[in-house]
Structure P
Amino acid sequence: MKRSDFRFFHRLRVRWAEVDMQKIVFNGHYLMYLDTAFADYWRALALPYEEAMHALGGDLYVKKAGIEYHASARYDDMLDVGLRCARIGNSSMTFTGAIFRGDTLLISGELVYVFADPATQTSRPVPPALRAILEGYEAGESMVDIRTGDWATLGGHASQVRTAVFVHEQGIPMEMEWDEADATAVHAVAYNRLGQPLATGRLLPAAAGTAKVGRMAVARVLRGSRVGAQVLRALEQAAAVRGDAEVRLHAQRSAEGFYLRLGYAMAGEPFDEVGIPHVEMVRVLP
């Protein structure tokens, strides 16, 4: 088994609590590593687990888990956990896993899940939509669809994401979240393959060649999966097409690193907006 057998990897560092007196990882932790990777694999499919399972009408249950030991991981090792969907049966899904330190294979394993009715835990056929998502991901297909348009077209789904993030999660008053700019802005919404909205942002009309991006929001469980970056790039492209030279935005300080990694620079002193620390950031468009 080689690294090239896997498209998906989850990276982790071995912690002190996971090793014995010889600083070797306890055997049982390898299954935990594989299970943690499976949760991250689900994010790579752009599927918020709870909402996705509700839409699919079932849930996943572990039927079998097994591992084979090839070498030991040690304290402070950086490990890459590879996972791939190897087989989809009528109601079961078999995932092959492997744990590497660099190119060295330490552990290989297999996880078998059954799709079942959550009330009775009796098996059900794997839904065609889920089968297509798994097969598509392993074939290298994109799991996210970014759509841009006006408020009349995308407002319902954009408001769903913004309400969850800004109002429910961050406690911003509902009346402060909506303004007249929504009617004239270009909106972008990211969807997964179940048609569920995951992230959104808006592009305001330009002033003297400067575009302004705002209301960037990503569903909590999908943060770090690059879906926010895809939304931002779609808005930047819309700005470039209409001839804007740069994009400015008010970034929450907690998201400052996200924008720095995407080529934005700070453009002023921090300030508070709706009671949350912000900073203005700018990126010159290519």
Structure Q
Amino acid sequence: MPMIKVDPEEIKRIKKEIEALEKERNEIRAKLDELERELQSWVQKRDEKNNEVKQLRQKAREYKEKRDEINRQIKELKKNREEINSKLDLLYQEIVEYRTKRDEYNQLRRMKMPPDKIQERIDKLEWELQTNPNITPEREKQIVDQIQVLATELEIIQQADRFHRRLLETRKKVDQLKKARRGINLEIQKLANQSQQFHEQMIKAFNQADEVKKEADEYHAKVIELRDKVREVRRELREIERKIMEYDEKHKELIAYRLVARMHARQDSSFEKAVDALEKFKRGEKLTLDELLLLQRYNLV
């Protein structure tokens, strides 16, 4: 087996290089730990802001639902008000009609006598007609004509009164409907104010959500930035660990060769066999049981 000369200074140099790399690895690990803590902090801040956005938007949707429900109530009330207005239009037409009829009948009146006096006059004339056996034809005709005039006057008064009563009843219905309409108007105004309040609260909540979302997006950008730094530092760490592994293997190899040289100086044939087994082991070849025992004996594996 050819001998390899091992420089002790080279072993020391590699050992120092490993120590320097390990120091650098520890510094990188500390830097990585710090970055990961900072990253976790920004992730937590971002998640808190996103959760706040979610809550604000949920609150805004609740305000919107309340506003829409009130608006549906307002729509139904306006429909009822329109129905009242339609009824009032018909009643106003009836009022005009009843007032016109009443006034027309009043214009037909020829007497200033109240209806009870007219009826009393009719009763007296009819009594005279029925109880006077000596009534003359002329008087009888006169009484009949007077009764007819009075009866017509009474009929006119009764018709005027009938239309007047209808007029009063219709006006009463109008007053009731107008009162109901005023109540609806007040309710609509109250609900409209509530709807406006919920609408403003909804807009405010959505605006707040948008503002908080901007913060969350800024935090997310910071998270992405830190994740890129973490990946870069991890690559640096893997590279340092790879170098340490290479130097460590080189260091072990030199130590082994130095040990081989020492044993060879003692002209130990068993050790030479052990060195040959070590070479086979490093080439990945299968070893015999004796070769394995030799490697263990000289602490080469």
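Derivation of every value follows stated rules applied to the coordinates shown; laboratory data play no part. Computed from a prediction, not measured in an experiment: that's the story for all the values here. Cβ atoms are built from the backbone, for glycine too; each structure is taken alone.
Here are some notes:
- Distance in nm of label points 7 Å out along Cα→Cβ at positions 11 and 67 from the coordinates reads 8.3; which among P, Q: Q
- Among candidates P, Q, the computation of FRET efficiency 1/(1 + (r/R0)^6) of positions 27 and 99 (r between Cβ atoms, R0 = 41 Å, to 0.05) that gave 0.00 used structure Q.
- For helix-only ellipticity at 222 nm (-39500 (n - 2.57) for each DSSP H run of 4 or more, over all residues; to 500) computed as -34000, the structure of P, Q it came from: Q
- When relative contact order in percent (Cα under 8 Å, 6 or more apart) is computed for each of P, Q, the largest belongs to: Q
- Answer label among P, Q for the case where mean count of other Cβ atoms within 10 Å over residues 107-114, calculated from the coordinates, equals 11.5: Q
- Read-out volume of the Cα convex hull per residue in Å³, computed value 251, structure in P, Q: Q
- When distance in nm of label points 7 Å out along Cα→Cβ at positions 203 and 243 is worked out for each of P, Q, structure Q gives the greatest result.
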